[in-house]
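Input: structures, listed below.
Bear in mind that the values in this text are calculations on the coordinates, not laboratory data. Computed from a predicted structure; not experimentally measured.
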Structure P
Amino acid sequence: MVEHDGRRYAGVHLILDIWGAEKLDDLAHVEATLRDSVEATGATLLHIHLHRFTPNGGISGVAVLAESHISIHTWPERGYAAMDIFMCGRTRPAKAIAVVRRAFRPTRLEVGEHFRGEVR
């Protein structure tokens, strides 16, 4: 359990909706973005698995972390991607948001934050 600002919870789960984004069909770029996000947050990467779909070139994948995961699902034909970033421990999941902005240059990025397993 994490204790921060008087709250006790299992981990922080960020839900990102990314609109007007670029390079969503570039497998190497998506993988680099996941790796850069892991590094920025201070998490420990265990494994990355990505899959490209045809014919639209969409990509789905996950970076499995010692502290949980980062996942991505892209719809390049719509300029849209859905990501979730769930981490526990001493990580800083919000640091991944700047990485995502730089990597995909979205026109709109919406972030939801959930405290999973919060003890009330």
Structure Q
Amino acid sequence: MPREFQRTDRVGSQMQRELAELVHDELDDPRLGMITIQEVRVVRDFSHAKVYFTVMLGELDAAQTCQVLNEAAPFFRHELGRRMRLRTIPELHFVYDRSIEQGEKLDRLIEQAVEADGHGPGGDD
């Protein structure tokens, strides 16, 4: 039986859309680069939310970008309170999402293994 779509999932999806817009429109630090909000996971009692993000082309590394976003979290929380109709707006915790880097690393390893095996793309099997 498929899992029901829970309220925390719906709220997380809405928060993801709102935060993506806020980060794009309101964050005015040219060192940050392009930030993408990948996912927002809200705990059941709506007290906390983990915001997973990736960043490209920024002057700051992932840890520094995470620090800047976590320092801006109270502002984002206030703005979410204005945009969303919720009794409680969760405390936001920004976390760098390494899944894309890990996927690229695995892809490179698979390509190297295929080349080492001598069965490159389009080769005879």
Structure R
Amino acid sequence: MLNISSIHHVAIIAGDYEKSKQFYTNVLGFRIINETYRKERDSYKLDLEINGKYQIELFSFPGSKERNSFPESKGLRHLAFAVHDVEKSIQFLRSKNIEAQDVRVDEITGKKFTFFYDPDKQPLELYEI
């Protein structure tokens, strides 16, 4: 057995790096730890954290290919963020002109959740804790 203690981070490749950077920092509230430009790759790497925990690596790669990103496609289904109030979170997203689904309820846990998308149509979930 591997003795894994937690998920360290999630890596995301942005189609429009600046737009995604603004989305993950100004809308979702992740704090920038470090931003690195890698000249040999003509690529940025942005390290982001929330609540003092390293969470997301946001990359730019020129010429990156499109990938199916709907929740039922093979591969990563979606990335879920824990929030204390899904309904207030939906109101906030909509105030920023970000489309969010209406509140849904997890039939197993009874918890509220919703889905929305980042600038590259990566499905994101807000799950009430």
Of the structures P, Q, R, the one that 61, 47, 19 was derived from, the read-out being Cα extents along the principal axes in Å: Q
With helix-only ellipticity at 222 nm (-39500 (n - 2.57) for each DSSP H run of 4 or more, over all residues; to 500) derived as -6500, matching label from P, Q, R: P
